[in-house]
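Student: In what follows, structures are represented as structure tokens.
What follows draws every value from the coordinates through simple rules; no lab data is involved. Bear in mind the structure is a predicted one, so any value in this text is a computation, not a measurement. Cβ atoms are built from the backbone, for glycine too; each structure is taken alone.
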Structure I
Amino acid sequence: MPEIVAGTLAPRPPGDRGALLAGTGILRPGEGVILELRDGEGTTAEGEASPLRGWSPETPEEAAAGLSALLARLPVAVPEPPSPRDGSDPAERARELAPAVDGLLGDLLLTPAARFAAETALLDLLARRAGLPLHRYLGGPAEPAPLPLHALVAGHDPGAVREEVARGLAAGIRAFKLKIGAPGKLADEVAAAAAAAEMLEGAGELSLDANGALPPGEAAAILGRFAGLPVRFVEEPVGGAALLVLAREGAPLPLAADESLADPAFLAAALAEPGIAVLVLKPALLGGVLPLLAAVARARAAGKGVLVTHALEGPVAIRAAAAGAFAAGDLLPCGLAPHPFLLPAEREACPPVSGGRLLPP
């Protein structure tokens with residue numbers, strides 16, 4: 001039975017990473033902590049908790065406090081999980097690995113990002129002990145196929161959008177996402193989406209993301225302005241219960257659930273709602289890669305598309321999310337490429353990208 005004997009907690013490297021304007025306001029990625037766990041044989045591994053202040057369901061301080069409480073529990077012995085089997089179902093493998101995570105956490109009720117960090121560090125440590133990359137330890141194939149990526153198109157100037165899409169296509173990207181929902185910018189957003197769709201005709205696909213920013217009473221009409229364009233889906237035009245109402249009443253575009261999936265009750269409702277076509281899954285909001293694998297299996301059983309992405313975290317969290325995506329396989333173009341809010345050293349530590357695809361480790 002492996003024993004986790006010690007660990008450390010350190011802040012992510014400081015630096016100017018810039019800011020992001022989202023539907024919830026201005027977000028400043030970069031706050032967070034790195035958890036390291038060590039077993040009795042000297043094997044170490046890391047996890048990361050970098051919740052976005054003002055967007056995630058917890059603050060960076062709450063996540064760090066929970067992980068400090070975890071370190072105070074050490075040393076702790078955890079059950080030895082069985083070895084992964086070829087062709088195992090993602091949810092089945094998640095159930096096999098869950099007792100080890102439960103053994104580490106005990107009765108601690110960690111916030112989602114903190115649980116993601118603890119789970120990542122433990123499972124990667126166990127994978128290292130087994131001599132396996134994390135995606136394989138999670139039940140994925142030994143040689144998974146590269147994962148197609150999508151790219152975020154910034155801004156709403158049609159000319160700049162065309163140039164950005166052209167650069168993405170030249171780099172092998174075939175899926176693009178455009179943010180919408182800025183106050184007073186609907187006409188500009190429609191024009192930008194039309195410019196992107198024109199560039200992508202026969203060469204790629206377009207999705208939209210409102211981060212829950214549309215007024216619920218106006219969401220259907222606003223989305224109707226985009227309905228003549230080949231939009232594959234729109235993420236969270238409104239959030240929570242309002243998204244379920246919009247789905248039931250019928251939206252002009254296929255709908256995707258994203259941030260609202262942090263609520264387990266909403267996840268269950270979204271799985272049962274035919275009007276929600278896609279689930280956008282982030283391990284930091286779900287509480288780890290094991291909940292991600294379980295959600296992927298449930299989504300497939302419900303006939304939903306699945307997209308795995310990060311929450312603008314650092315390379316430790318991105319690598320863990322990528323391991324979950326490689327283990328799950330057969331996904332919509334994912335959002336796991338290095339993002340603009342990484343320091344140069346962090347970007348180099350992310351999974352490699354080539355030809356518009358994320359490469360397995």
Structure II
Amino acid sequence: MINYIWGGMFLVAVFTAIIRLIFFQDIEVFGNLTKSIFDNAKLSVDICITLIGILSFWLGVLKLIEETGIAQKISKKLYPLFSIIMKDIPADSPAISTVVLNMAANFLGLDNAATPMGIRAMNELQKYNSKKDEASDSQILFTVLNASSVTLIPVTIFMYRAQLGALRPTDVFIPILLATSVSTMVGFLLVAFKQKIDLRNPILKKVMAYFILFIISTSLIFLSLNYENRLIVSSLIGNICIILSIGSIIFVAMKNKLKSYEIFIEGAKEGFNVAIKIIPYLVSMLIAIGVFRASGVLDILLGWFTQICKALGFEGLFINALPTAFMKPFSGSGARAMMIETMNTYGADSFEGFYHLLYKVLQKQLFMF
């Protein structure tokens with residue numbers, strides 16, 4: 001499907017440019033398409049260069065989490081819960097630790113960098129799969145939790161916003177945390193219903209009650225603030241979580257007398273490879289989206305949606321963020337590129353930029369079922 005979407009955007013843009021040149025004497029249209037290609041190719045590389053540093057740092061931190069045994073300790077604490085939702089996994093299985101490690105990578109919002117941990121976890125879960133040619137219940141649940149994952153520190157989104165000129169890159173912290181929390185809860189409940197997981201289990205009921213209470217209380221407190229204070233509070237809490245998380249992990253490593261610097265470097269080395277692998281996907285999608293917008297087609301389509309919303313009594317400002325919602329079910333890299341292109345067009349702190357981020361994280365789960 002993504003092949004048709006990608007090729008279609010180019011062909012529609014070219015066809016529209018020809019129509020505008022012949023029938024409307026728009027002699028600038030082909031120049032605009034060419035300029036868009038060059039500008040978005042440069043933007044893709046600029047973003048990925050910055051991404052190298054961010055990914056290197058957080059992959060180093062993730063390596064410290066693994067080597068300090070934090071993931072194993074968390075998995076032991078969580079096993080009573082996992083024994084309910086993943087009944088076919090033994091208590092001493094390394095599968096739980098790899099699942100936790102993948103969740104930690106998603107917790108940190110590492111996007112593509114979480115993929116290797118996800119593959120490791122899936123391979124471990126496959127060892128306990130009695131039907132090797134079908135996904136087990138545990139694998140299905142893991143896939144849903146991985147796709148919808150709660151994101152505490154979305155470092156790549158913070159980086160994109162910083163790169164594109166956001167005044168406070170972390171002020172989307174609470175909205176993204178709430179959006180991913182809701183998507184995780186919805187995803188889990190759908191799988192639980194399908195797999196007949198006992199939601200009346202005391203442990204599961206307690207965990208779900210705390211989780212729902214967190215979502216509701218955080219939402220009410222956040223919404224009680226005025227707009228400017230929401231941004232300030234969200235940014236403050238986000239920055240505090242980042243620094244305290246890093247400090248805590250390093251403290252544990254030093255307490256365990258580990259060679260924290262060397263371990264960090266070992267993990268950080270992977271950052272370059274991950275960022276470089278992203279470049280072709282980001283370049284291809286950003287250029288396709290760029291020429292689609294430069295041809296005028298994207299603005300025409302969004303204009304139609306805006307008119308429909310206004311006819312229904314809505315202001316329609318969120319319409320410019322809808323392309324991410326439409327793209328996410330087909331391509332994660334496409335949705336990322338659409339998010340970046342929109343923030344680059346309207347501004348990282350614009351209304352469209354904010355809604356684009358929420359659509360990106362909310363669409364993780366919505367189209368899986």
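Student: Comparing mean projected area of the Cα convex hull in nm², for residues 6-181 alone across I, II, which is largest?
Tutor: Comparing I, II by mean projected area of the Cα convex hull in nm², for residues 6-181 alone, the maximum is at II.
Student: Tell me which structure, out of I, II, gives -26000 once helix-only ellipticity at 222 nm (-39500 (n - 2.57) for each DSSP H run of 4 or more, over all residues; to 500) is calculated.
Tutor: Traced to structure II.
Student: Follow-up. Relative contact order in percent (Cα under 8 Å, 6 or more apart) computed as 28: which structure among I, II?
Tutor: Answer by label: II.
Student: Something else about it: From which structure (I, II) was FRET efficiency 1/(1 + (r/R0)^6) of positions 86 and 286 (r between Cβ atoms, R0 = 30 Å, to 0.05) calculated, if the value obtained is 0.75?
Tutor: I
Student: Moving to a separate point now. Quick check on the output: 22.2, 73 is Rg and Dmax of the Cα atoms in Å, derived from one of I, II. Which one produced it?
Tutor: II
Student: Quick check on the output: 1.2 is distance in nm of label points 7 Å out along Cα→Cβ at positions 310 and 334, derived from one of I, II. Which one produced it? Show your work: numbers first, answer last.
Tutor: Values: I: 1.2; II: 2.9.
It must be structure I, since only it matches.
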